[in-house]
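Each in structure tokens, the structures are laid out below.
Please treat every number below as a calculation from the coordinates, not as lab data. This is a predicted model, so every value here is computed, not measured. Cβ atoms are built from the backbone, for glycine too; each structure is taken alone.
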Structure I
């Protein structure tokens, strides 16, 4: 007789919010703390999708506009640690920043090739953007953050506006960490966190190697994985 084994499927906590006019469902709990590459692997092993900077901005924005234990945890992660966002950056001398959502990982870092990105740009692939040098970095007003070309490149126009709204909830001005110029081609990861001053302010990070083990990320469910199931938690 053929062995008849149980197939067990337990419930999961789903955090649903509006992103670019559509529902986006993140799965709780988050992954981490660990390096960018290790958190990337954990999300993929769970058969979830890696969130971009734009999607993470929507998650954090929803948390700052909600009052529940999940939102509180997201805000605490942002204040005490940081959230990896899977939007990679390739800084090129005398040009600027090539930005790619969900790049491949090689040797524990995003693997981004300029020639490949240029082709994608020519094909109007929205997963790739280019921002020439000349954008402001470091401390700035929330209104400046919303219009900063590099931040818009990372998060999109809606995402940049959401980041500005989040940053306005801190006492310090937001801080953009990135390169104004480079002498050689450099690859970096992106993240969201806060920085220490006399008080904290929102940190939009486009400077990180991704090697520190203090980062977290929430995976999100592919569109076809939730079907019409009732959601356990609606953040926003």
Structure II
């Protein structure tokens, strides 16, 4: 029996995760009879407060997935990065920190034996791809929503976990970049284009549709 099953409805509102010389804050939820852990990496700052991640987390937890939502930049880094946005596009840095979060989950008693899926939006989608390509063991699926997989172009063919690309039709540049990325993937992969939705799925019902598609993908490829 898994420790997470025994843990039942235990919830850790905030956990602290060391990464290099900084400490990242993350929100961890572990539902009863957990089937897997999804690491949520939002493309907007304050990721664990982002409406996209909150909507998805609710769907995932209903499907018995644990969720771990880290802020990959500290509050100070976010403030300093505001003028240029350079850190938000630093894929190696974001990847390193996402891997630190993955390593933490592999050590924590409540999540250590769970298969892992990645969910990313914006530039952080590229970080999830890079993390899964560099350390594929235990990763069963990836979902990129409104993401920039092209920023991990050279690593796309190395991804082995099943990958779903979700994009809004109102963001044609990102749609095309995702279509090009799909052609480079050698893993089981698909693309879904949500009509009338923008990059952040603000249109009525778009967030719910995106969250439903992502949850179904994780369920389809979950280790049983």
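For the read-out semi-axes √(5λ) of the Cα gyration tensor in Å, for residues 18-153 alone, a value of 22, 15, 15 was computed from one structure; give its label from I, II.
II
Matching task: 32 is the computed value of relative contact order in percent (Cα under 8 Å, 6 or more apart). Pick the structure from I, II.
So the calculation was done on I.
Once distance in nm of label points 7 Å out along Cα→Cβ at positions 114 and 130 is calculated for all of I, II, which comes out largest?
Checked I, II; max of distance in nm of label points 7 Å out along Cα→Cβ at positions 114 and 130 sits with II.
Taking 25.6 as the value of mean count of other Cβ atoms within 10 Å over residues 138-145 derived from one of the structures shown (I, II), identify that structure.
II
Assuming -9000 is helix-only ellipticity at 222 nm (-39500 (n - 2.57) for each DSSP H run of 4 or more, over all residues; to 500) as calculated from a single structure, say which of I, II it is.
Traced to structure I.
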